[in-house]
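*Asks:* Read through the structures below before going on.
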Structure P
Amino acid sequence: MPLGHNDVLNIASYKYVLAGGISGGITRAVCQPFDVLKIRFQLQVESFDPQLGGKYRGLFQAVTTIVKEEGVRALWKGHVPAQSLSITYGCVQFATFELMSQYISAGTPTILTLVSSDFLCGILGSTIATVVSFPFDVIRTRLVAQGNQSKMYSGTLNAFYLICRDKPTILFRGLTPTLLQVAPQGGIQFTVYNILSHLFSLSDYLSSSSAASNPDPQTERRVLSPLGSLMAGSVAGLTSKVAIYPLDLAKKRIQVQGFDDARRDFGKTFQCRTLLDCLWKTYRQESLRGLYKGLSPSLLKAGVTSACHFTAYEHTLRLLS
C-alpha cells in the first residue's frame, strides 16, 4: 500500500510519529559512515587527483585514511547529534506526509491527484521536518568537519553550548539552501516511492496480500515485501539525490563558514556568503565537477539510507497497526 493512503485502516497519528522515529534511528545507525565520507568530500576544496595534493582521493583511500589517523570511531563522528537529527526528522516527516496526504486526497482520487498529492505532501513533510531538526544538522556537520589536532568542540553538548554562547544564529546557518534542497528532494522521493509501490504491488515477488495478517476484506490490500520496499526506497533515494546534489554541497560549505581553525588538517578553506555565491565560486574554482564532489559516497548513502528508511518505516508501521 503506498504511503499516505492508509486512512481506511484508521491508524492512530502517534503510530506514524513512532514508526518515523524508529525508522530514522535504525537508518542513521547503519548509514552514518556514508555521511561522514560525504561531508569530508564535500568540504575538500582540492581536487581528488593524487598529483594535486588533495587529502581524500577516493572511497577506499578516504576510509583507510580516516581510520588510520582518527580511529574507526571517526566513521561515526557526530553520531549523537546525527541520531537526534534523524529521529526528529523521521517523526515529523512521515507523520506530516501521512496526515496531509489523507487530508488532501480525501474523496475519490485520480492518478494525477495522487501523484501531485505525493509531491506536495513530500515537500511539506520534508520542509517542516528540516526546520524542526536543523540545529542538530549544523552541530553534526561541524563535529564531522573538525580534525583531531584542531578540535573546537569536545562533543555535542559542548558544541551546542559554545554556539549558543557565541552566536546562536549559527544553529540555523544554511537553512535557506537546505530548504531549497530538501523540499524538492522530499517531493521527488515520496512520489517515486509511491509510483514504484503501485507498480511493485502487481508482482507476487515484490508484494503480497495483507489477508494473512488482516482478514478483514474491507482493508485487505497488497503490501510490499521487504525486497519491494528496499528496491523502491533505493531508486527513490538515488533519483532525488542526483536532482538536488549541488544544493547539498553548497549547504555543507555554508554551514562551516567561520570554522577555518578546525579545518586546518584538511587543506584549503572555502569562503562564501550566500547560496548563489557558493555555487558560483565552487564552479569557478573547481569546475562543474566540483559541484558534484562526494557524489559517489552520497549516492551510495542515498540509496542505502532511503531503502532502510522506507523499509523500516513501512514494516514498523505494519507491526504497530
Structure Q
Amino acid sequence: MRGLDRAYSNHNDERLAPAEAVEPSTPTTGILNKWALIKNAYREELAEFLSTFVLIVIGAGVNCQYTLQGSGVALSVPLTWAFGVAGAVWIAGGISGGHLNPVVTISLAIFRGFPWRKVPSYTISQVLGCFAGACVAYANYHYSIDQFEDGLRTIHGPTATGGLFFTMPQPYLPALNCFFDEFLGTAILVGLVFALSDKSNLSPPHGTMPFALFLTIFGLGAALGGNTAGGFNPARDFGPRLMAWFMGYGNEVWSFFGQYWFWCGWLAPISGGIAGAFVYDAFIYSGADSPVNTKKTHVYESGVIA
C-alpha cells in the first residue's frame, strides 16, 4: 500500500547509497548467471513487484476469509492489511524503498528528487504485483466464491464478491464524497510517510519503519476505510480490478459509476497524495531538497529508511 525511501526526507546528509544499505557481497560479474545479471539490473522493480504481490495476497485474502467464511471480526481486516504493508516494506524497503504505491513514487519525484525516469517502471511493477497477488488470492478462494455466489461473478448485491479484490464505495455515497474520502485518506497517508521519513523530525529508529507503517495503515483503515474500502493506492485497486475483469466479472468493472476506477481509483489518490506532501513540506519540512523550500535541484539517492 504504501512505502518509503530514506532519501525522501533526510536533509542531514545521513543518506545511504543502496550498496551501503543492503547490497550483499557480490562475486565478480563473470561468475554470475544470466538470471543474476537480470535481477541485478531490475532489482528495484522486482522488489516493488514482490512486495505488492505479498501485500495483495494478504489483504485480499483477509477480505475473502472475513466475507466468504465469516472468520474473524471486522477489525481483523484493517489489522491484516496493516500487517501486509509492514511485511511488504520489510521485503522491499532496503532495495527500492518499498514505495508499494504509485502515489508515493510520484510524490517523491515531485518533492524529493526521485528520478522521473523511474516512475513508469515503479508504477508498472506495482500494478503487476497487485495483479499477480489478486490472481493468487482469487485462485485460493475460487471454490469459496463459487459457493458464496452460486457460481456467479458480480460486483453488486448482497452476495457480490468483486469488492473483495478491488475497491467499491457504499451504494448510497455521492461521487463527491467518494472522491473526497480517497483524497483525504491518501493525503494523510503520504503526509505521514513524509513525516516518518524526516530525519529532522521524530523518525522511528532504524529497522522499525515497517512497524510504524503498520500502525499508520491500521489507523487509516479503521478510521477512513468504511466509505470506499480505503484504497489510497491506485495499484492496489487497478491490479485486482484487472484480474477481476479477466476472471469474468464483466465490463462493469470499468464502467461502474462513470468510470469510478479512474476518478476515484487514480485521480483522487494522486491529487490527495500530492496535497498531503505539499502540506507537510509547507508547514514542517525544512530540507533544501523540497521545491517548497528552494529552487535548487536535488539529486535523489536511494537508501533504506527502515
Structure R
Amino acid sequence: MENEYELLVKVKRAAICRHPDYELWKGLRPPVKDGWAEADYPFILGHEFCGEVVEMGSKVKEVFPDVKVGDRICEWTWCEGFAEYVKIDVRRIATIAPLPDNVSDEEGAVLELAGGSTIFFAWSIVRPLDRVLILGCGPAGICFIQHAKNFGAEAVVATEIYKNRIELAKKVGADAVYDASSYDPEELGRLIAREWGPIDVVIDTAGASEAVFTGVEALKPGGSFYIFAHVSEALKVPYFKVATKVSHFGPPRIFPDRERMKKLMRLAVRWVSEGKLNLKDMITHHFPLEKIEDALRFNWEHPEECVKVAIDVA
C-alpha cells in the first residue's frame, strides 16, 4: 500500500441510510466523506458497509492492533461503500472492528448504524432504571430500543406511524409502541406520561415537528431530549416548554474519545454476536449493487414496506 495507514477492503454488503444517502444522491446536501467532513463532487455514496481486508499498510496496527488481512470488518464514519473495493485511511476514520464468524455480512453493514448509535447512546446519559421514549422506529429507533434495554432502562416506549415498524419495535423489546398517526402530538405525550410516568430521556430518530411536541410533552421537568434524526427541514419546536422544562435539547454535548469509541463499537459487535442486538429483522429488502439507484428510490418512496435495504456487492 502506498499509504502505510490504509486498508484495502473488498466490500461484501452495504446498506442504505435513508435520508443522507437519498439526499446526497439527489444533491440536496453537501457531499461528505472521511468522517463526515465536507467533500466535493464527484464522490461515492455508502457509509454503511462491511467487507474483507485484502491489503493493509505497515502502520495500520499502530491504530487498530486487532485488525489483520483476511478479517471481515465493520466501520463507523467512512463513505464510499457502494463499490466493490474501498480504501480506508485508519487515521481519519472514527473506528473499525473485526467481525466474528457468527455475525453475517448484512449485520456487519448495519453495524455502522448500530455501532454509531451505541456510541451516541452511551453519551446520552441514560442511566439504569430511566424511563426512555424513542421517537420513530426506523432502523435507528430499532437500535435505540435495544440499547435502552441493554443499558438497563426501566421502561422503553416508542412512537411510530408505519405498521411494519410498529410490529418490529414490539418484536425487539419495546414495552409499548404508540401509533402516532392516531393521536394529536401533545395529547400523545400526555398519554405516555400518564401510562408510564414522566419520561427521563427522549431520543428523537424521527426528525418531525409532531414528534418533538410529543417528546417534550412526555418528558419530566429537567429531563433530556436528544436528537439523532437527520433533519432536512426547519422544525417547529414548543420553544417556551423547551426553555423552561428541558435540561438538554440537541445531540450529546460531548462525544467520547477515539479509544472509547473503539470499545463501544466492539460492544455493539459483541451484542450482535450474543443475540442482544437484533439487526437481521430490520433488513427487509436486498438489491444488487448494479441496481443501486432503484434501491435508493424504493427505500425513499416505500417506508411502509421496508425498514432497511441491503446492497449485495460480493
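Every read-out reported here was derived from the displayed coordinates using simple, explicitly stated rules and does not represent laboratory data. A quick note: this is a predicted structure, and the numbers were derived from the prediction, not measured. Cβ atoms are built from the backbone, for glycine too; each structure is taken alone.
*Asks:* Given a value of 0.45 for FRET efficiency 1/(1 + (r/R0)^6) of positions 124 and 188 (r between Cβ atoms, R0 = 25 Å, to 0.05), point me to the structure among P, Q, R it was derived from.
*Replies:* Only one of P, Q, R returns 0.45 for FRET efficiency 1/(1 + (r/R0)^6) of positions 124 and 188 (r between Cβ atoms, R0 = 25 Å, to 0.05), namely Q.
*Asks:* Given a computed value of -18500 for helix-only ellipticity at 222 nm (-39500 (n - 2.57) for each DSSP H run of 4 or more, over all residues; to 500), which structure among P, Q, R does it belong to? Mind showing how you got there, number by number?
*Replies:* On the way: P: -23500; Q: -18500; R: -10000.
Going through each structure in turn, the value belongs to Q.
*Asks:* Any idea which of P, Q, R comes out highest on distance in nm of label points 7 Å out along Cα→Cβ at positions 76 and 252?
*Replies:* Comparing P, Q, R by distance in nm of label points 7 Å out along Cα→Cβ at positions 76 and 252, the maximum is at Q.
*Asks:* I have 27 for relative contact order in percent (Cα under 8 Å, 6 or more apart), calculated from one of the structures P, Q, R. Which structure is it?
*Replies:* Label of the source structure: P.
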